[in-house]
Each structure stands twice: as structure tokens, then as C-alpha cells.
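Participant: The following blocks contain the structures, represented as C-alpha cells.
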Structure P
Amino acid sequence: MADVVVHEDPAEFWALAGDFFRADPVRHTVCIAVVEQCLRQPEPPAVECVTVHDGGQLVAAAVRTPPRGVNLSGVPARWADVVAQAYAERGDLPGAGGPREHVEAFVLPWSVRTGASAYQAKELRLFRLDALTPPDVPGSARVAGEADFDLLVGWRARYAVQVGEADLHDEESAAEAIRHRAAAGYADLLWQHGDEPVSWAAVNPPMAGMSRVGPVYTPVEHRAHGYGSAITAAASAWALDRGAEHVLLFTDLANRTTNTIYPALGYRPVTDAVDFVFSPRRPAPTGR
């Protein structure tokens, strides 16, 4: 019988599961970045991660930083049921993300145990950079500085509204996200045309040889000029210059524009993923 352990200390969890995730930094890009970002904070926050052990071997691991959902890239379908049970015993989850086969295997036992409904909110594609081909776009890239903080906060909040990240819609939450990423060594790059910043991309420093670009945001008034492509290429080059072996990004498959421009920069598809959203659990019926 498998042993299931819930971890609230990110350092304890990573000491146990870090090598498991680092064995495939492309597939586990989200989990690696999430935990590493936690560990690089002055005061690492509590997490709600799960490990599954069978015959003394680590066979599955899930990553969650409340109040966000759980990432299941490290939970093969075989172990989805026991992981769902572990989370069901602790309370509600807002959702789950990861490779489709992992998430779909988790959704059914979660719904059965909690009475919660689930729906697919987003279908994503993970791309990896092959050979970078920067576009010819007027302007130049620069790393954002302290004077750009208010601009970044506003754009981060607007991006959250655009993609449906409800927990980052307000500027206070967006500011906290920008600060946390900066503390973890992330870079915010701006594409500047003349004296005006016109597009923004964030990128994490290499972690297990992996850097991932995102978010990428161009205000509506500056779109259709190639600025998003240009700043994505600049962020990709920033990661390569710092030794990243795998430079990655996600696209929303519903966004035809990004799924066209990123291959033109040299990105190639790796795998697809999904995000599911869960309703609050239904209360158990009471007897009369």
C-alpha cells in the first residue's frame, strides 16, 4: 500500500522531491519554478505539497501554493486517486493543472470525493526554444528598474484580467507578485520604442537548466507592431546568456496569434497541458 505524505515546509518537500522533478525540468517546469520561487523568498511561505511513496520509492509528487490550485505534472494517472484523497481530506481546491492525462485522472476521484464539479478552463501548449530568430522590430530591450515598478504592476494586473487570473486582478496582489519574482531573481524586460515602453516579458533565471518566459504582455494600443515578439526574443536571449539549456514558454491554444508568432522565433511544441477549475465542494447531506 502506498504511503502518502502532505508537506507544508517547502524546504523539506524539495529535499525529498527535488531530484524527482529535476530529472525532467522541461515537463516539470511549473513545479520547479513554483518551489524554487518559494525557497528564494526571505521568508518562504507554507505550501501544500504531496508525495506518494511505494516500496520505499518516491513515485508521485504534487505541488500547491495556496490559494492557487495544484500542479500534477509529477502525478502519473496511476497515483491520481490517492493524491485526490489526500487533498480532499484537507479542504477545497480551486483547480488543477498539468498534462492532460494526469489532470483528467485526478478530476474524477476529486469530484466523487467532494461532490465538486469541474470544467476545463484552458488548454495550453508548452514550447521549447530550438534556435532563436529575433524579429526585426523598431526599438530595443532593457531590463526594468525601480522607476518602472508602477508600470509593471499596472500591466501585471491588466494581464491577469486578460487571461482570467482572478487572484491578481487588483494592483496590490500584482505588486506582491512582482516583488516575489524579483526576490527570486526573475527579470522583467521592457521593449522600448522611442521613449515609451510598449511591451513587457518576465523570465526566470535558470533552474535545473530551465528558464521559462512569461507573462508576456503588450497593451492594446501597442499591439500589431511586433513588440510582443521582440520582447519575447529579448527575454529568451537573457535566459540563454545566463546558461539556460532549456528555454520554454506556454501558449493558450485558443490564442491563434501567440501560437503563430512563437514558432517564428524558433520555439517548437513539446506537449500540451490543461487547467481545470473546480466548484466548491457540496456539503454532505444531513439526516432527518
Structure Q
Amino acid sequence: MQGNPSVAAGPHFAVGCAIFGPLQPEHIAMVATAGFPGVEPYRSYAMRYLDRPGELTELLDRHGLTMVTCSNGGPGQSCDFVDPARRRQTIADHVAFARDFLAVFGCKHFKMNMGARPKGGTTDADIQAIADALNELGRITADLGIKLAPHPHIWGPIERAHEIRRLMELTDPNYVYLTPDTAHINLGGGDPVEMIVAYYDRIAAIHWKDTKASYRGYTGPTPTVEEHRKEILYKDLGAGGVDHPAIWEFLRKRGYQGWITLDLDPPRPAEGEGTVEEKLLVNRRYLVETLRVDQL
């Protein structure tokens, strides 16, 4: 089992590995150099380690890092939670990944995307189908000591605030938790502060990223993929679309002990963003200097 024994009680901050693309050893070193104690890979970017987790364990231990969780997705794994005909395969694939990979690293939660948004939008029947699959899967992962924590995402089947609320209503709180993402909630027309307060008791972990200031209080419609291609929707902390200071204050008062992952996209130099290293340091500086986080 992998983990960083020097990491005291949380909250603690991790780096989401989407910022790197396919995961390489030098990326692990980069996270450690930037002073973050955890990493959160994506399965699709960590394929080289799926059948040799020991190699990744050794790499993480060498740099004193914890693998917080690893997101689902990528070749060889069904991620269709809407189509009942695909449910058996989707559940089986996710159980295998939780058992054979996440459990090896001692992960305590399974941050999970829920596939593509249905054409024409998500219906209540779709949400019920997703909830049924999550309830079944969550009971199984609970036996592995892993909390199932779906991750609402723009352009996914659960993106709008009312869809998140409905999913929470239809899922068993004993088996289905939540990985809210501050930017995705904001861009989906919801209030990240309100959502984190409302579902605090079901939060397994949290993703942070910002949006531009004009998105503060945004109610929709959800920006399109085409808009994201023209200008990155996901901004560095401090951009102003999300009230992270209010979220941080709430989490501190509640004694939150979990992980907060900075889940950032690769930098776009054409839009004025620097290197990956610079992006990590910009966000670290916000945590330390603006939020006064005393321990990452």
C-alpha cells in the first residue's frame, strides 16, 4: 500500500494530473518539487501503470507523495451509466479497477466521471438510471473500503445544479458520495459555495479550479466545447469566478480533513499561460498568500 506517512491530518492539496497529459515519472517529481503532497491521475493517462502498479508505488514513495485517487475512463472501460444495456459491463469494469488498482494504493475514494451527456439533454429517467448503477456500484466499492464519489462535470450527464440535487436524492448516502468541482458547478449554472455547504456530509473529496470573474453568479447556459477551444474555461485560482475564500473558510470551520485537488488543464501559452511548473506555482502562491493555507 502506498501513502505518505508524513502527511498529517488534512485538509491537504493534491495536483490533478490532467495538467500533464500522459503521466510520466518527471511529473511526479514536479509535483513534489512544487510542494504538494498528493497526485490524482486519470486512468486514461496512467495506462502504462495499470498492470504494474508496483512501479508507480515505488515512484510515489520515492518522492513522498500520496495517490489520492485515480479517475475512471480510457480504453477498455465502459463508462455508460445511462444505458441499462451497458450497466452490467460498466459496473464490472469499475469494480475491477477499484479492486485491482485503487485498492492497491490505499485510495479511500473513487472519483468517477459519468460519461457523455445524452443528446438532447439529461432526463429524469436518465438520472434514475445513473443513480441505480451508482447505488449498486457503491455497495461493492464500500466492501473494498472505498467511497464511490461521482464527479459532476460540464458536458456530462450530471452538469446542472438541479441534476446534482436529483442525483443526490436518488442515491443512498451510505454508499454514494460526491466529488464536487468548483469550476464545473459554476459553469453549469450552480453556486459552488451553496452546493458544498448543502452536501458537505456526502463529500469524499473536492476539486478546485477557477473561472473568469464574469462567471461569478452565473446561472447558464453551460458554455460549449467550442467556447472552451477558443478560450480556456478553467482558470487559475484567484481569477474570480468562484468564491474560493468563502469555500475555504467554510471548510476550515467545519474541520474538513479530506483532499482538495487542483484539477487544472494543460497551460495554453497562446492565452498568456506559462509552463506547467509556473502554473503549479501560481496556484500554490494563491493558496499560501491569499488563503493563508499553512500546510499543503
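Just so you know, all these numbers are worked out from the coordinates, no wet-lab data involved. Keep in mind that what you see is a predicted model, and the values were worked out from it rather than measured. Cβ atoms are built from the backbone, for glycine too; each structure is taken alone.
Participant: Check the numbers for distance in nm of label points 7 Å out along Cα→Cβ at positions 176 and 272 across P, Q and tell me which is largest. Write down the numbers at each step before the final one.
Facilitator: Values: P: 3.5; Q: 4.1.
Looking at the calculated values, the largest one is Q.
Participant: For Cα extents along the principal axes in Å, the calculated result is 70, 44, 36, so let me know which of P, Q that is.
Facilitator: Considering all the candidates, the number was obtained from P.
Participant: Which of the displayed structures (P, Q) returns the greatest value of relative contact order in percent (Cα under 8 Å, 6 or more apart) on calculation? Intermediate results must be reported in sequence, preceding the final value.
Facilitator: On the way: P: 23; Q: 19.
Checked P, Q; max of relative contact order in percent (Cα under 8 Å, 6 or more apart) sits with P.
Participant: Now for a different question. Ranked on mean count of other Cβ atoms within 10 Å over residues 160-167, which label among P, Q comes first with the largest value?
Facilitator: Details: P: 13.4; Q: 19.1.
Going through P, Q one by one, mean count of other Cβ atoms within 10 Å over residues 160-167 peaks for structure Q.
Participant: Moving on. Any idea which of P, Q comes out highest on FRET efficiency 1/(1 + (r/R0)^6) of positions 72 and 200 (r between Cβ atoms, R0 = 30 Å, to 0.05)? Mind dumping the intermediate values first?
Facilitator: Details: P: 0.55; Q: 0.80.
Checked P, Q; max of FRET efficiency 1/(1 + (r/R0)^6) of positions 72 and 200 (r between Cβ atoms, R0 = 30 Å, to 0.05) sits with Q.
Participant: For structures P, Q, which has the highest computed value of distance in nm of label points 7 Å out along Cα→Cβ at positions 128 and 248?
Facilitator: Values: P: 0.9; Q: 4.4.
Top value of distance in nm of label points 7 Å out along Cα→Cβ at positions 128 and 248, among P, Q, belongs to structure Q.
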